[in-house]
1. Comparing I, II, where is FRET efficiency 1/(1 + (r/R0)^6) of positions 50 and 162 (r between Cβ atoms, R0 = 25 Å, to 0.05) highest?
2. Could you figure out which one of I, II the value 1.8 for distance in nm of label points 7 Å out along Cα→Cβ at positions 42 and 122 was computed from?
3. Out of I, II, choose the structure whose coordinates give Cα extents along the principal axes in Å, for residues 66-153 alone equal to 47, 28, 18 when calculated.
4. With helix-only ellipticity at 222 nm (-39500 (n - 2.57) for each DSSP H run of 4 or more, over all residues; to 500) coming out at -14500, pick the structure among I, II it was computed from.
5. Tell me which of I, II gives 1.00 when you compute Rg/Rh (Cα atoms, Kirkwood Rh).
Structure I
Amino acid sequence: MKKAIYAFSGDPITYGHIDIIERASKVFDKLIVGIGVNSCKKYDFSLKERKEMAQKSLAKFPNVDVVSFEGSLVDYAYENEINIIIKGVRNAADFNYENILHQIGESQKLGVDTHILFAKPKLAHISSSAVKEIQKHQGLIYEYVPLYVKQFLEARISGQYIIGITGEIGAGKSYVSQRFVELGKEKGLEVHNIELDDIGHQILGELKQPKYEEIRKQIAKVFGKHVKKEDGTIDRKALGEVVFNDPCALEKLNEIMKTPLLVRLRRELYGKKGLILFNAALITESDMSYLCNNNTVLVYADKETQKSRLNSRVLNPEQMQRRLGSQFDFKSKKNRLEQAIKRDNQGRIWIVNNSEGSNEIEKTFGEVVSELKVK
């Protein structure tokens with residue numbers, strides 16, 4: 001059996017590490033991933049946490065085992081009858097450093113060789129330290145690390161525990177969010193409710209920065225001059241009449257709004273700690289459940305309750321039907337979330353029945369706090 005070992009600190013594991021591991025796993029019958037312990041190095045995560053993150057991230061590779069070790073890597077390799085060490089190299093500095101380590105290993109005369117794998121160009125900029133620095137500034141790291149690791153980083157570096165709250169129109173997402181905030185106060189926990197719709201409204205209306213003025217001009221150009229008011233802001237009602245009648249138009253609007261929404265969301269997140277609620281009707285439809293690491297409270301209401309709430313919004317039957325048709329129904333939202341959880345090997349769904357007379361919100365709040373270990 002051909003065996004090799006790939007060793008790193010894993011503080012935390014990134015997609016750069018995972019790419020090297022995946023490529024090596026295709027060459028060797030057994031690949032050992034060693035999480036090193038260096039008493040001279042300060043880690044942001046404990047050995048247990050680093051190992052757990054690596055195991056979760058590498059679970060899809062059947063011939064990869066994650067272990068922890070102390071001391072010399074070549075000694076560990078020799079004692080476990082592993083004669084090849086895999087090294088990932090991103091640049092010339094990495095190459096020179098690994099060459100020195102290889103020469104030192106050779107000097108021990110243990111018969112352990114080094115095989116170099118060069119990082120793919122699109123991953124060469126990724127490092128554990130870079131990811132942690134980006135998180136400090138609320139940057140997007142979902143393309144740098146698996147969602148399970150992202151969740152660890154948000155909690156450790158930013159003190160944030162993020163969940164999505166979604167459901168059909170009229171299910172009562174905002175009410176559930178408000179109750180979570182109230183329950184947090186009762187239990188001495190910080191809970192922040194961020195409504196993505198409100199952020200969208202700010203972009204369409206009050207934000208004065210040049211970029212948002214340009215976005216409003218783009219929306220008017222794509223959907224018609226009639227959706228733009230004289231003051232340059234967007235008439236949301238007029239825009240709604242267009243996009244809720246045409247799925248392609250709604251998709252185009254979501255495409256235009258995605259980047260500015262993410263920028264404003266980062267600003268909303270900055271400085272906040274505790275349980276963070278992303279209240280968003282279309283979090284599944286827009287495939288953005290990665291923002292909350294697929295941890296989602298899915299709010300349900302029976303048809304009678306839903307209809308009663310929609311009637312209170314002074315929507316005529318045609319408008320009501322268009323709004324309902326612009327988003328997934330409860331079952332479709334649940335299916336899409338389940339697919340995301342399976343794909344990413346990360347996340348959980350909490351279903352809250354928010355029909356008239358139901359009382360499940362406090363129980364669900366307790367489960368969320370317990371599951372995410374909110375402090």
Structure II
Amino acid sequence: MSKWETVKLGDVADTCLGKMLDKDKNRGEYQPYLANVNVRWGAFDLDNLPEMKFLDSEQDRYGLKYGDLVICEGGEPGRCAIWKNQLPNMKIQKALHRVRVHEEIDYRYLYYWFLEAGHEGALEQYFTGATIKHMPGDKLKSVIIDKPPIEIQRSIANVLSVYDELIDNNQKQIKLLEEAAQRLYKEWFVDLHFPGYEDSKIVDGVPEGWNNTVLGEIAEFKRGKTITKKDVTDGEVPVVAGGLEPAYYHNKSFTEAPVITVSGSGANAGFARMYYEKIWASDCSYADISSTDYIYFVFCCLRDNKEYLDSLQKGSAQPHVYAKDVNNIPILLPPNEMLAEFDRIAGDFYKNVACAVKKIRLATEARDRLLPRLMSGEIEV
């Protein structure tokens with residue numbers, strides 16, 4: 001096979017950095033936008049989107065169209081996903097680049113090129129900053145990409161997209177299941193329409209037998225054990241740095257499963273997530289099934305208190321959320337019997353979530369085995 005052409009990204013795509021968040025200078029109407037935290041590899045978190053002011057005239061500059069690649073400028077520079085009009089009139093914030101390809105590039109192929117480059121560390125040469133890494137616009141434009149003929153680009157993307165469609169379908173299933181559990185939590189513990197509420201007495205403004213207390217009364221969040229990549233021995237245990245996607249895999253764990261993490265620092269500080277396998281919790285706080293009898297209630301409680309979690313951030317340059325503050329989140333605690341019944345019902349939802357998570361992992365592993373062989377031309381399509 002002849003060697004594929006290489007080109008600078010800036011020669012085959014138009015790039016644009018998002019809008020600066022400046023409350024004193026921004027004008028227009030409040031509209032939702034994507035921030036760094038909303039972009040995952042291959043997907044977007046569209047829950048509880050932030051808002052800022054945009055003018056109608058700024059739609060072309062900061063707006064997204066179907067097929068745009070949204071790329072993180074900082075945090076994990078290069079992390080990206082394809083925008084497919086999931087929501088109308090979406091904009092981006094300055095922490096993100098918008099990449100709009102020319103006709104000689106398949107936008108799906110470009111996403112897979114970045115995915116493989118991210119896996120291999122090939123993007124790091126374009127980063128700036130000693131401690132907090134960034135990939136500014138001029139560096140992004142200078143990224144050298146492989147440019148096979150457009151027919152080959154499309155064929156590569158078609159093969160890999162089969163796995164991503166399976167991943168996407170399971171992610172949608174997870175979202176529906178988690179929403180069902182959260183609705184049940186809201187019905188019982190926010191709206192107070194729990195089983196038997198019609199006959200419950202109200203004492204001092206709360207149902208009889210309920211108590212105002214703190215989350216640490218039923219779950220103990222601990223600080224994770226910091227680990228760096230050089231200290232990791234290859235294995236199958238996810239290293240969760242910041243409480244988000246696994247950064248790499250170790251051969252040791254120190255949590256039980258399931259386990260809840262709360263991001264400890266950076267742009268994602270305060271983000272709560274559930275894992276269904278043992279992990280190494282690094283830059284985050286964690287509570288696992290060994291620390292509480294009501295793991296699903298605790299997780300739903302944290303998701304319902306997202307704004308409170310956000311308010312726990314301390315520090316201006318690098319926000320932090322500490323385990324002791326998570327343990328001190330005020331909650332209205334129902335009797336143990338009701339907690340147990342909620343966890344029994346919600347547990348069925350989350351066990352199905354765990355199955356979908358496993359399917360995603362298997363599909364991801366299969367795709368990632370194919371990815372370098374397709375992108376290098378080892379496997380012809």
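Derivation of every value follows stated rules applied to the coordinates shown; laboratory data play no part. Note that the structure is predicted; figures quoted are calculated from it, not measured. Cβ atoms are built from the backbone, for glycine too; each structure is taken alone.
1. Structure I gives the largest value of FRET efficiency 1/(1 + (r/R0)^6) of positions 50 and 162 (r between Cβ atoms, R0 = 25 Å, to 0.05) among I, II.
2. Structure of origin is II.
3. The read-out comes from structure I.
4. I
5. II
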